[in-house]
Structure P
Amino acid sequence: MTEHDTQRLRGLWERYAPRYDREIGWCERVQFGDGRAWVCDKAEGEVLEVAIGTGRNLPYYPDGIRLTGIDFSPAMLGIARRCAADLGRSVDLREGDAQQLPFPDASFDTVVCTLSLCGIADERTAIAEMYRVLRPGGTLLLLDHIGSQHALIRFGQRLLEKITVRTIGDYQTRRPLPIVQSFGFVVQEQQRLKAGTVERLWASKPANESE
């Protein structure tokens, strides 16, 4: 993706931000259910949420964590700040690119990314960055829609993808799991739901990276 493409995509999300929560609510309840709670309940210690958006995960994090969130859309971050204030939750919100995380190696105990790898231009680079900033033994928690294993559903997803990639950079048929495994993460729990179109993933970075 070129810088021009990145700026175009950021502009689309800047305009979409004010109506994002309203428009995603019903679809999210139907397709993803308690997925955000499933992910956030497992977060511990120093937590980084990649592509935090409007802060829809904030109500689900346990007390006692220290949360940092990044997003490339200032408008989305503005809504997340208001959400955090309403909840009385302390969170360090920063503008940043998931493909080039602005943190040193081994900075976090947990990395969370929900409903966002589908919209990051290079998901492999983003996952590599998540691995880099995690401490040995750290936890990766993902929730996303993925390509179904059912041929007819996947065909429909591919048709929809022709529209969503062009309009908001959203891929319907990706699957992060093989990429996560290729970087050496150890899968602790994986759930594939909704006719194979949704995946929840809990993985860990080896405590000894030579493992």
Structure Q
Amino acid sequence: MRVVIAEDSVLLRDGLTRLLTDRGHDVVAGVGDAVGLIKAVDELAAQGAAPDVVVADVRMPPTHTDEGVRAAVQLRREHPEVGVLVLSQYVEEQYATELLAGSSRGVGYLLKDRVADVREFVDAVVRVAEGGTALDPEVVAQLLGRSRKQHVLAHLTPREREVLGLMAEGRTNSAVAKQLVVSDGAVEKHVSNIFLKLGLAPSDGDHRRVLAVLTYLNS
């Protein structure tokens, strides 16, 4: 996995670099601001060596407000083949929604203070690099709290919305089944119903699981 890390704290940037390289991944660039992030990805892509995933802090110089997440949204538009995982201390709803709705490619939004397991964090980075999702439950709760009454979700049962919320966190069917204490087969049936109700027909070119989550978050 080829990774670009954007983090203005040198200690945290080096820590993330070591964390990933110790597990066999290749950190191809580490930058300290949003301008450097865009430049690094542009240059790598121009060389035919675009990263698989970018890990970016929300707050970076010069104002330390939302430069990082705005850069992430820009990367989603300009380099849709690159997965983007945002790390933050809070949920920035406007940009989070735009980020997650940008495309069906891998995307993640994790809250720094709630990352308690190194292995789970690395798994999340890998999942986003491979085109999946990795969302903190608190992010899901805040974004979905505004969308549950929208017409796109009107035909989903409460259980199906619960399953889709867990899917949005990046959980597999087996993990959803374990969380809800039901069989894998029951979850598979719910997921199939969700795809059907959201109008996501089978397609080799689309990642229906990610599209379902993005439809949910952007509804």
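Among candidates P, Q, the computation of distance in nm of label points 7 Å out along Cα→Cβ at positions 120 and 192 that gave 3.1 used structure Q.
Set P, Q, criterion relative contact order in percent (Cα under 8 Å, 6 or more apart): the highest-scoring structure is P.
Computing FRET efficiency 1/(1 + (r/R0)^6) of positions 24 and 176 (r between Cβ atoms, R0 = 25 Å, to 0.05) gives 0.80 for which of P, Q?
Numbers: P: 0.80; Q: 0.30.
It must be structure P, since only it matches.
Consider the structures P, Q: one of them gives 20.9 for mean count of other Cβ atoms within 10 Å over residues 48-55 as calculated from the coordinates. Say which. Computed on structure Q.
Here mean count of other Cβ atoms within 10 Å over residues 112-119 was derived from just one of the structures P, Q, and that gives 23.6; the source is P.
Kindly point out which one of P, Q the value -13000 was derived from, the read-out being helix-only ellipticity at 222 nm (-39500 (n - 2.57) for each DSSP H run of 4 or more, over all residues; to 500).
On the way: P: -13000; Q: -15000.
Value -13000 for helix-only ellipticity at 222 nm (-39500 (n - 2.57) for each DSSP H run of 4 or more, over all residues; to 500) corresponds to P out of P, Q.
Comparison across structures P, Q (criterion: mean count of other Cβ atoms within 10 Å over residues 40-47) gives the highest value for P. Among candidates P, Q, the computation of distance in nm of label points 7 Å out along Cα→Cβ at positions 32 and 56 that gave 0.4 used structure P.
Every read-out reported here was derived from the displayed coordinates using simple, explicitly stated rules and does not represent laboratory data. Predicted model, so just to flag it, every value in this text is computed and none were measured. Cβ atoms are built from the backbone, for glycine too; each structure is taken alone.
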